[in-house]
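Read through the structures below before going on.
Nothing in this text is a laboratory measurement; each read-out follows from the coordinates by a stated rule. Computed from a prediction, not measured in an experiment: that's the story for all the values here. Cβ atoms are built from the backbone, for glycine too; each structure is taken alone.
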Structure P
Amino acid sequence: MLSETVTVPDGEGALIGELTVPDIVFGVAVLAHGSDSSRRSPRSMAVADALHAAALGTLLIDLLTADEATADRVTGRHRGDIDLLTHRLIASVDWLAARVTGLPLGLFGVSTGAAAALGAAAARPGLVDTVVCPDGRPDLAGGEVLGQVCAPVLLLAGGRDTEALRLNRETANQLHALSRLRVIPDATHLFEDPEALDEVAAVAARWFVGMGQARA
């Protein structure tokens, strides 16, 4: 298994990511975080491990620099800048696609990274094969962008997170592409229960593998 720390240029600077590619690989997923988490958090690593076990590669990347993330703990300014996050995720998609040619490419957008993932999918229909948004803010992508997404989308929300459920239902209604809303029973905001997170990781892995097989 290949595993390395990589630098992804975004036109103004560089983003740091962790690229892992199993020896046998059927596709690669970009795990994008805009806020509330990071590429090295236990939650991120648990999802990545599940994808690796399903023969999927991962690029774990923070869409904010270290300085921006530190400042955002006080201001929250950058985490809500969907245009900025989307621009950086598009740069990451372009960078990865040039290195894993021929493999299906999916996006896993966490928190505000969900809106960025949908924006990147709309901007790169020829590169992004599918999107998974777990309990994030996909609605922040906006109706115009949602209507331009061509890739299949899986939305995940906790059954006890009523606000996330409402926002995800609204998002699903605005998507013209194939979409599915999967509710994880009894799960709360951000799937804080380890069993709920395990289910999210397993569902995401099956979705990515299924979309990759459909493309083949």
Structure Q
Amino acid sequence: MSPRRERDPSDPSSGRPPVPDGKTVVRDEDWYGRDLSGERRTGHTFYDTDWTEVENDGGIFDECTFSGVKFNASRHTNAAFTNCTFKRCSFFDTRFEQCKAVGSVFQQCTFNILQVRGGDWSFVALPGADLRSALFEGVRMREADLTGVRLEGATVTGVDLSGSLLHGAKLSGADLRASDLSALDPLTVELAGAKIDLEQAAVVAAALGFDVT
């Protein structure tokens, strides 16, 4: 009889969670005002880390997890947060310019005065997010999960929302001008007082079954 082989903890069939590599875990650290420009991290986990007023030009974070991280007043330019998970993070007065967040998931985060200009946020998941004070301008957000998102009074201009999930979204009073609303079902969202242009009005009317000529 052959000896029993001990399973590797990272083996999904073992029934036990993988053991984190201590070199890829950052916990309870103060990174206030740190310059992360050019930083490259893959598969790292950040717990309760303070990124307040961080400057990040061109940093790349792929498949990382951020839990309880404060991104307050941080500035990110030409940076990438791809396939990342953000849990209970704070984005107060946070700015992203020409950044990539493709495939990232945001859970129970706060977004007061968030500004996102340009870049690619396709396939991002923001279900139920409170983005009432947010600004999204010229961002690519194809096939994003925006189910139940709160965007009342927000600015969402020139945004590519094609294929996005918008069921239950609250868009009352939002500025949606020049954004792609082809995936919008006006019967499943709140649109009262939203600002749209004539081309968008035709798209909404067609979605309601009107013959626009």
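Suppose you compute relative contact order in percent (Cα under 8 Å, 6 or more apart) for every structure in P, Q: which one lands on 18? Only structure P yields this read-out. When distance in nm of label points 7 Å out along Cα→Cβ at positions 67 and 139 is computed for each of P, Q, the one that comes out at 3.4 is P.
Matching task: 0.91 is the computed value of Cα Rg over 2.2 N^0.38 Å. Pick the structure from P, Q. The read-out was computed on structure P.
Starting from the value 3.2: which structure in P, Q was distance in nm of label points 7 Å out along Cα→Cβ at positions 83 and 115 calculated from? Structure of origin is Q.
To which of P, Q does the computed value -1500 (helix-only ellipticity at 222 nm (-39500 (n - 2.57) for each DSSP H run of 4 or more, over all residues; to 500)) belong?
Working: P: -12500; Q: -1500.
For helix-only ellipticity at 222 nm (-39500 (n - 2.57) for each DSSP H run of 4 or more, over all residues; to 500), the value -1500 is produced by structure Q.
Look at mean count of other Cβ atoms within 10 Å over residues 131-138 for each of P, Q: the largest one is in P.
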